[in-house]
Structure 1
């Protein structure tokens, strides 16, 4: 499938890498020769030096027979115009644009994006997606992350096996036998620097970070068995009132779950804007690295400290200061992924990488028509996928052990009408089954071919 990616920054590079590995025919356009050199030296893709929004540049990139256009330059306006030209001159079917300026995304202007105005098929707002990811953590105490699946019948959760985990050393099979009524299935584990899928003999150890699929009704019981009985946080402090902080504050204000929230913003003009646009959230103008400011917002009483400024170092240091001052849990925005592996050892509880979230949202738009959400695991480790078994699928009527699945694929759960099924090797797959599975990065293309028609990525 011929794809043009406009922008060779971290996001554009990563998307080009993933799609080229899946045998997409990829061309990358960028004005920066150094960025393009990095792409051409490391990836099997074509590169074009030029301004992506110029018709001649798009034409030289193969826009006349291009199927997907992904615009992820640093300029919202360039991304929007590029999609417009891709539509008007080259009739490109699917156009995806990253737009960061929140004014473009107001509901007041929602009619802006159609074939008559700006014909963008999918708009990705990293700030809004990051805010949603953080909010999921706030309303899911005890979890590292939570994603709802299958019309909320299932949840994919990540959690850490702390010192109070009573079943350390048991295998996945032994845990299943010990709790046969829990509709839950462990899919993969992060152990130190290792990431791996599980089998029935895999033993669970303290300090493991495990990811499992669980029936929503059983979530509380499952969390308890893994040593997590945390209550909903009553207070959160947000450090950083940029687009992410503002979006998160709005989500908290509009949610049914009450969380008392205070927001710290260093810029006086921005703080005044936030205070005038947030009704139930207290805004303090000050430095998140100032202990006096942290005391002023009573950081010691906070269930969460959420550091989401535009500066990684500020986010790390403010998280550590907040933890030292008594905050229970820190959530830290990190743009430089090199920091991530270091932070858990120095007291940072959770990290958020906006690049990974943005890439996931773009990939879900690339890969399917009926896409709900995307959940990428680690840096290139794999993805959790929800797919529907169609009548023409080669999986219909087969037992899982007969499915000839590629390496690195693991079934997590099946939703059959109203029932949740934890699959075993002899489970027979049927038409209209919604299956949740994990696919290693190298197996995703094979999974697409296996299901052929309809995939929904989580």
Structure 2
């Protein structure tokens, strides 16, 4: 172990000692950048397709992206569960079990990714009909989805490997992998879509290839690090580890799935308004996602630091970690708000040339910014719940937020009150306060101090 959250000489980072703010920054910044680059996969597709093909093609990529996000989040849920478990093992000094946990997680997400990819490629036409995808975009959405499914398993593998590295305090290796793969995706997007004229199929192929590159790079990086303990033999799943990881992973995966399902229902409401609304809503949420993904680096750092400290029995240091996450979250969202309010039209223009859509940007920002204080608070509370393994509580909050509040509120503001896009954007922002409020109640209650950790089982 090392001091202050730094990784030296191939050792895992020790977040039970040292300066909390410095450790969080060291961990979070590479994670923020890698998250931003992951967004660029779909953002680049949206931008190039929107400018080089058509508005209908942009809508097709946008609605397909919602379904792909749902699938990706299922894999990310398993990765999150594995990361929490491995962080707790390290906090307890059970280093010999970490390699077996990595191997079990990798095998599980590979099988899950292949299964979901096959099912999605087969069922996507029916899914898009249920989503009321505009007729002009329907066929292109099916094509984009089916090609992207070829790279889905690589996305699952990348997130699992990144989780293993981040549990050890290494957020730089995932950044390097995603940087290279993003460049590959960009070059191939321009070649396939612009030069060869392959349309949405070319954009999807570029994304799938880029995801494969990121997974292979990260696998090579992980195999070189002796402290992970990953070997060919460890890829054989161990039932005890699998049960412990899945006890965390399944609720996290379902929580992320619930959110994305709720957004599919909201997107269906938007799609019934027409192609113009679908296009504007898709771009707006992509801009908001950039800010949220950047800030998830704080959540991930808080999760790893909380997991180690709770496993080491240090509840007071855990409290300080959460408070530090609150402060950094507030600063990040304040900065993001400043960028959005001063450059909203520019951000929209990166994806589309339609002046009517671009002029909707200030309206989007004026609505979505109402949710920024809640989203800032969630950086600390979500990190705490992940770190201590309160996966079932996170799922319950996600169900309340996504199904019981977000969908009805979107219908109420967007349809019943006739606010249209403004109502849908505002509902998205206001629903965040449910998640934030319930998470803050859990933090203030102190119940997390006595939570039995998965690694203690």
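What follows is calculated from the coordinates using simple rules that are stated; it is not laboratory data. Keep in mind that what you see is a predicted model, and the values were worked out from it rather than measured. Cβ atoms are built from the backbone, for glycine too; each structure is taken alone.
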Given a computed value of 16.8 for mean count of other Cβ atoms within 10 Å over residues 350-357, which structure among 1, 2 does it belong to?
2
Among 1, 2, considering only distance in nm of label points 7 Å out along Cα→Cβ at positions 14 and 46, which has the greatest calculated value?
2
One of 1, 2 was used to compute log10 I(q)/I(0) by the Debye sum over Cα atoms at q = 0.08 Å⁻¹, and the answer was -0.50. Which one was it?
1
Given a computed value of -8500 for helix-only ellipticity at 222 nm (-39500 (n - 2.57) for each DSSP H run of 4 or more, over all residues; to 500), which structure among 1, 2 does it belong to?
1
Relative contact order in percent (Cα under 8 Å, 6 or more apart) computed as 11: which structure among 1, 2?
1
